[in-house]
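Take a look at the structures below.
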Structure P
Amino acid sequence: MAEQKNVYLYCGSDEYVVGHNAKQKVDAICPAQEQSLSLEVLDGSASKIDEAVEVLNGCIEAFRTVGLFGGQKVVWLRAVNFFSSQVIMKNEQVKRLVGYLTDDIKKGLAPDQFLVISASGIDKRSAFYKAIKESGEIAEYNIPERDYEARPLAIERTAKLLKREGFAITNDALDAFIGQVGYDTRMIVNEVEKLILYKGAEKQIVIEDIHAITSAAGEAISWDFADAVAGRQLGSAIRLFRQLLFQKESPVRLIISVESLFQNLLQFREYMDAGWLRMDGNRVSWTSDPEAELYFSEMPNDPRKMHWYRASKLAKQAQPYSAKALAARKRLAVETHERMLSEGTIPHELMFETLLARLCAPKRRRA
């Protein structure tokens, strides 16, 4: 008989699928009729260090507490968003609490105790991740980063959802739907539900229906926002930032994307300075330099395998900057992120717009 596992981690960028499968595991361990007595669900979202500390303390306390009347105890730490945050995870108090969790997992939970974790991301090099991998089960669900991999998956998922409800969709309508909605599974599910309600008894979906009812994805707006920041277009950057806030995006999540943007641009600027890539018109071209081959072969994500359009966009955005200017902009973003997590008096939105004003300042002669 296979050994029973007591710890389960569901993680990845496809947050809808992560949450859905974690919920299925919770229901399998603890049926609905038992959940009022045996299940404790904790919200794992945190944008500040003290919030992460509160989440971790609550989790430790929850699964160290026996179930009511001595029965089984199931703890679901749901929608954790800080396990991959370098700023939060380097805090000493956070590291200490994660260490306690790691030790408890290594020692093993009681047979009637279960811990289910669903998270958007996690550092696979951490002792915490390794302890779960050794003692429990891990399932990862990611939206592919490459367009040619993500798009077919999104098209297939959309068509299956509609077919399950008895709806048909024309090819041009399906293409328009994915172009409008993007690849995020939660967004696809939400927009399919809207389409079904909109069409009612009429089971054929055409392109006019897509234009009439579907909403543009936050992902598409995020791309426009990144373009505006990289291009020093302050007015557009602030307008798109406020639009993303209206769509319930978190300033902390957005600032992480800005950090990532300037990290990517810095890397591409360094590749260009080393002579490893150049722009041929609007398309990037990589050299066959032996030093570059050795360097890229040791990277977990070889940038030469990136979709040419994405790589070309990054290279073009990095061209006007020096490596020093890009490093300074990344440092500004990191410092603002740290202030968001440590200062409680200034609204995050104001901090972010001040950052945008500094990032989009007019180009200096030596920038």
Structure Q
Amino acid sequence: MHYHDPNKKAAHVVVFYRDFKDYGDYGDYGDDYGSEGYGRCHRGLGINAFMTVKVLRKAGIRADLCAVHTVDDVKKELTRLSPTHAVVQALWIGSSDQAALCQQFPNTHFVIRCHSQIGFLQVEPPSIKTLRDLLFLQELQLNLAVSANTTRLQGFLHKVYKSPVLYLPNLYDIERVNRKRDESHDHRVLRVASFGAHRLLKNHTTAAAAALMMAERRGSDLEFYVNAGREENEKGDSIYQALSYMFDRLPWAKLVPSPWAEWSEFRQQVAFMDLCMQVSFTETFNIVTADAVCEGVPSVVSSAIEWTPERWQADVDDAYDIARVGSALLWDTHGAEEGLAALEAYEKKALCLWLKYLDANPTI
């Protein structure tokens, strides 16, 4: 067993993520969440799971990806695969179900990965209770650990709740890297995107305000791209409605809805942009920014996306500052390459941390 003779080459990692496509509840954090209008489909978790498995496989680790919908699905896959490590994406399995899994599969070590800062979890309050319950539960189980993908959340949980929390950063496979530009943006149409779910903390309206100011200052026509075609809450898509009002009766500016797409398709959409914006009030890794970097597109971001170059980061409550940073990146022909170097450095450290974990006794 891995506990007796820990060795990353003998490890078998199965990464579980909750698959929504054939179901109507769309709950990121369990079945009780959809009724509150939150917890809609989160493609990022599935992409993150895929990336984790891909990077681990490239590093020589036996790793498998499992899309599941219920705890019973998890049990079936654990019985079939008998992994040494089961990595569960997000906080969708309650503590009682998790305790049963730990007891039924004592030779598998469970890692529950929290991908959100505490500021984001406020919109899904039961997830905070689940997180607290799991922190208590791991003290009673030999084969359970809670992990965070940022040291900021890890530090908070350890300091306040005195609980050991693993730090396992996001893994991202840096492939198919393109160099999109070798000259500054100087054409008539400016294409800017603020991709992602229409949640208040994503701050799409401030991104739009900054994009409008940049285009007006440059004398460009603006195409502002956002994801659309999915009801984000029970009251409808109020954020898209707000964006529509911002662009109404501006003949030189157009709001462009971009349908949700599979990841490979989405990468092509990102590559079409001149600039991306991810000015969220709270974030951790942010896959969209990594996608843009690998397509040769720079991004204006918040300081919460900690791996990005400092000069990409703006005051996300100040449209003027976002416009300032964005304008500088549009003139810089090497902006995306600077981001790529930062992403490569981050991912090198992230993989080392994962391999170190898999090479050690997982009991906390």
Structure R
Amino acid sequence: MESTKTQTTTKAVAYGNNHSFTSLGPLEIERRVPGAKDVAIEVLYCGVCHSDLHQASNDWGNTVYPCVPGDEIVGRVTVVGADVTKFAPGETVAVGTMVDSCRQCEACRQGLEQYCEGPKGATQTYNGPFKPDGTNTFGGYSEKIVVDEHFVFKIPDGLDVRRVAPLLCAGLTTYSPLRHWQIGPGQKVGVIGLGGLGHMGVKLAVALGADVTVFSRSAAKEADAKRFGAADFVLWNDPEALAALESSYDFLLDTIPYEHDLNPFVRLLRRDGTLTVVGLLLPFSDATNNMEVAFHRRNLSGSLVGGVPETEELLKFCAENDILPEVEMISIEDVNDAHQRMKNGEVRYRYVIDVAATMPAEA
């Protein structure tokens, strides 16, 4: 009698690359068969994040190939595991930058899974080793994905599902530090950079009641900054304009995605003010003058995305305040051009891939 082997994976078509010098194109990947706590999702839309560009190009030196990017996902539930309680087939849901964590460390118990203190930290949606088998994770540039229900999110009524995806990374990356530093009415906030992250930072800070200034190097973005609710607009490459604003701000959110000098921005902070960097995960080009920090008890900080509770809070907040990212819909075949335009700073303000409509039938 022939023995039968239980099937543990299924095939899926995706868009990715096999080396840093190759463009993204159709690939065949494997997804696990849904387990008891898993949710299988048909990917409908996927946002294009700056981290997608970095990982596909191995800019951070940690990419495992093949690489299938995509950590801003909206999709339709197709199958749920026997122990899933939150979701049902047919529901439209969202997945962000994480698909697992140790669930046991202090950070995870506090709902701060992004800072998981387990042996391997949080498992990223793509380019992260999946526990327990250690295989590489693949993201939302794919026809389907399987995720533990803990990291799947309901989309509140009233949000346009075609525009929701960037909330899961760009929105959350800016919302988390605003909430951590308790930004609200009466505070003067500066958002540095008006790109995919920055435009969400402006919308969210304004909705929280702050008086917001946008700092940009492009005068052409002033009209958009005001449209998003900013009260003021300043060219950050104008030394005289910055000098006039020294010691004026309670909080600065730095969303610039490339190396730059922090010192001019540090001087804008009031005593006990905070500068939080969310746009750059590489070394800065200049050392920060600690005299400027110490003599005014200023704070320098970094921040990642939010955990599960904060993600749920963000989605609810955006639904209640009618906040959505500015997006340009593209096909999956356009993603290489989108990466290049993003690298050139030409996108306003977030690309979203119509995955379901444009993913090829086979690799």
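What follows is calculated from the coordinates using simple rules that are stated; it is not laboratory data. Everything numeric in this text was worked out from a predicted model, so none of it was measured. Cβ atoms are built from the backbone, for glycine too; each structure is taken alone.
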Structure (P, Q, R) behind the derived value -6000 of helix-only ellipticity at 222 nm (-39500 (n - 2.57) for each DSSP H run of 4 or more, over all residues; to 500): R
Answer label among P, Q, R for the case where distance in nm of label points 7 Å out along Cα→Cβ at positions 127 and 311, calculated from the coordinates, equals 3.4: Q
Structure responsible for 19.5, with mean count of other Cβ atoms within 10 Å over residues 199-206 calculated and labels P, Q, R on offer: Q
At a computed 3.7 (distance in nm of label points 7 Å out along Cα→Cβ at positions 47 and 287), which of P, Q, R: R
